[in-house]
Structure P
Amino acid sequence: MRPLELFMSRKFSYGYVAIIWAIWLGHGVGPLDNCVELGGGLSCTGGIWPKDIHRSPLRFISALLIGPIFHNSSEHILFITGTFFWLVQSFEVRVGAVRTLILFLICTAIAATLVSAGMVIAGHFWPNDPNLISGLSRTWMGGSAGLFGIIGASSHQSRKIWLVPAIAITFETWNHFLHGTSMFTSIGHMVALIAGFLLWGWWTGNLRKSIDSS
């Protein structure tokens, strides 16, 4: 395929990667633990702050659109880039850019909303829990939630529908217990994975067919 033809067939995947790298090279890393809400830079103010779900709902909603374009470490952005070039573009070329983008945003929103709500509610019952204090006091950003949603959806493009989720769950188990990823990050990834799996399975009817056949 010619370069333009290749890009247009996967314009969301390649366009997203181009945007996040342009921001990364021009703006720099989004602070992880030392981020302040005001005056901390665009990646701080544009990230997802869990407490905004009740104290500033409009800012929380806007962060669902802005947060995925910022990343807080070179490892983070390299993981997203590699997986977009490997899995997301493959999904997009089959279903189109618009559906891939919509699914990416919906799964990001579902994961961020459920995890943020869970953190805020739990914080009222266990206000001194160090994990909750840390999770509620920092900003969350990056495209990994939407990415896991698309991975879940891509299960329906596999001959063995449960194979892809099994691989993703195995990876996230390693990611949390051995690599040390935050518990809330891993929960968000799994929520997005399930959301993508169920939403795309419902949309295509593949989930109902697989249940009926079993």
Structure Q
Amino acid sequence: MSRTPPKSRTEMEQAEEKYKKKLETEEKLGRKEGMADAYGNLGTIYLTLGHLDSAEEMFKKSLELEEEMVDKEGMASDYGYLGTIYQTRRDLEQAEIMYKKSLEINQELGRKEGMATIYGKLGEIYYTRRDLDQAEDMFKKSLEVEETLDNKGAIATVYGYLGDIFRIRTDLDQAEEMYNKGLKLFEAIGSEHMIEIMKTMLTNLKMKKEQG
């Protein structure tokens, strides 16, 4: 899951045209690698725009070609994106299947970044289902890898989720510790929105503790 979409809608429309032309050229030349790349980039653009059906179609076409070429890195990426599409649609069962396929390939290739992302995504799915033990396990695995990558934003997000898990279990001391760790990191990277959320969670926890 490494493709970066353009930022503004105008840029995205220009990029869409560019990749459609590229796709046309690569199809004429019969170059599978170029076609897969164009499909994948179009998928990312449609996903960013919220056009989930078009995004799904593009990633599936990309995946088909990458399976033929045995491009495992590309396959891991496409499975991850398809997982995101199903997760967005709240089809958690399909999302879990896609993420597990992506994770398997990332593990095989030793791709730490991919593994960390997918562990986090699986954590989100289990958290949504309130399968807290599995969610905690995934988030801790994600945390372990993200720490080796020094990915502060992702680490802080995981701490936030772990804080939520301990809060739901009414382990308020552990929840407080997690939220504080998350807060420090969000402050370090200057993420104003998340700083506010962490502070709110800590205030609510304090009130809960006082109420006993």
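FYI, it's all coordinate maths here, none of it is from the lab. No experiment lies behind these values; they were computed from the predicted model shown. Cβ atoms are built from the backbone, for glycine too; each structure is taken alone.
Listing for the model above:
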quantity	calculated
With relative contact order in percent (Cα under 8 Å, 6 or more apart) derived as 10, matching label from P, Q	Q
At a computed -22000 (helix-only ellipticity at 222 nm (-39500 (n - 2.57) for each DSSP H run of 4 or more, over all residues; to 500)), which of P, Q	P
Structures P, Q, by FRET efficiency 1/(1 + (r/R0)^6) of positions 47 and 143 (r between Cβ atoms, R0 = 25 Å, to 0.05): label with the highest value	P
When percent of Cα pairs over 22 Å apart is computed for each of P, Q, the largest belongs to	Q
Structure with the greatest value (metric distance in nm of label points 7 Å out along Cα→Cβ at positions 79 and 199, set P, Q)	Q
